[in-house]
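Some structures are shown below for you to check.
None of the figures in this text is laboratory data; all of them are computed from the coordinates on show. Since we're looking at a predicted model, the values are computed, not measured. Cβ atoms are built from the backbone, for glycine too; each structure is taken alone.
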Structure P
Amino acid sequence: MKKDKSPRWGRFEELRPDELQAIVTETPVAYWPLGLLEHHGWALPVGFDGVKADRFCTRLAARTGGVILPVMWWGSGGGHGEFKWTFYQAPDVGEKVLDTTVRKLVDFGFRAVIIYAGHYPWQGVMDRVLPAIRAEHPDILLIWGFECTLGGPDLKDKVPGDHASRWETAYGLALLPDLVDISALRPGRGEEEAWPKSGPPPAARQYKGVVFDANDPRFAQFGEDPRLASAEEGERYLGMVADSLVAQIRAHLSRS
């Protein structure tokens, strides 16, 4: 937890009850990163979605104060369910955890809850669960989405996204450069490196636009070539989203 004059923030699981209460009293903001364990091509870690979301939430908390919840790793949806190292759960798993957790956060006294989904298919789950909670608690600022949607209508269609390609790699270079290795994008890999014993899905079940050829350097990716990515463009778009969220949070807390 921060000890200087910066806004007080901490990680939920690391805080004692008195510390949690002090932060909620001072800055009742909760950040919840949603991730997944999923093949993200050869250059990015399989936990990319969760690490990306966690590190972005950390940046936000350092500006506003508040509490960061542990990453939610168990989600569903997407075109990579049969890739090696991927875990997809039944859709209702995420729905139940999302509903229970957000309701508890409101009950604990948080006045703003920001849910950042590193894994894009979380958007549909959130859209099914969270509007009802927002309607029940109109005094709570409840914002959810992934980087392309989280910044609100002013940033609609302005922040790009993909799967493990140019834009996610750019966000990775900005947020987790220590875990990104562009040199891993090379040919020469065999099927045993790419697929579990059950093998690849039949062509009829292959998600259109995803690279399924294990020998292709862009295996498992969907989007533009990640070798075009840069940390600078990642920072630019993430900065736009962060500024929008921080402004909304501060405005809401000033009225609460």
Structure Q
Amino acid sequence: MANSFSFNAVDLSDYGLTLAHSNIPGLAQENRSQLIQDLSYSFLPKRPPKPINIDVDVKAATRALLDDYLDSIKFQVTSEVSKVLKLDHITDRYWNTKLDSFIGSYTSPYHWSGTITFKADDSMAYDNTEDDNTHNIDASPKSIMEAVEGTGTVLPVWTLRAKEALGTPTIKLENVSIDEEFQWTGTFTTDDKLEIDVANWLVKKNENSTTGMAGVVAGSKFPRLSANMNNTIKVTGLWTAVTGTLQIVYRNRYL
């Protein structure tokens, strides 16, 4: 890119677009409470969607080419689901967004100036680099440390793999640092894997979500990772004599 941005991995500078100014709002939270007699009880804060306004210029050698560029840009940034938005001057993170508006005007036969607004329903920014760490599980329980950066709570994908036949164990995965524990019960044998997708509240056993969700123990929490600290993770039930593994895949998030 050259002073532009990309959407869904499409470099919009290919269509004569340059970025004039961008406005990414800071942190906002909605805090609500309920008054009961002499006390007010607060609910957990909620973060509203984040609008991202990008002032742009689009230039071309002819009016026909300029119109082609604008048609192409509109086509590329229109999506029914969120796509990755990257600004070339912000090199370490991106946002998942959808188009909100595309408004502007011709300032000359060969120049269009306007504002493209995206909305990030998930207001967090995500690190460009994905963390993918695998830890050996050679005891039960087994405690490991996962160092997380960023400023926002992380929603990882945990994958537990057995390297021996375990029978019908109750497998426990707990982030001790924030007191969130997940439990699963079911048949688990050599090379079976259990994938716990925190962001989507989905569990798969060997890629089968029906079997995976059926084994979730009532009252389980999907363990998150706390930002900017070492998280203590405890795994129980994945080992008796042969080393198993815990894979943790995530991206650091930013408020």
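Have a look at P, Q and say which one yields -12500 for helix-only ellipticity at 222 nm (-39500 (n - 2.57) for each DSSP H run of 4 or more, over all residues; to 500), as calculated. Corresponding structure: P. Could you figure out which one of P, Q the value 4.8 for distance in nm of label points 7 Å out along Cα→Cβ at positions 25 and 233 was computed from? Clearly, the read-out refers to P. One of P, Q was used to compute Rg and Dmax of the Cα atoms in Å, and the answer was 23.5, 75. Which one was it? Comparing all candidates, it corresponds to Q. For the set P, Q, ranking by distance in nm of label points 7 Å out along Cα→Cβ at positions 113 and 193 places Q highest.
I have 0.00 for FRET efficiency 1/(1 + (r/R0)^6) of positions 65 and 153 (r between Cβ atoms, R0 = 25 Å, to 0.05), calculated from one of the structures P, Q. Which structure is it? Traced to structure Q.
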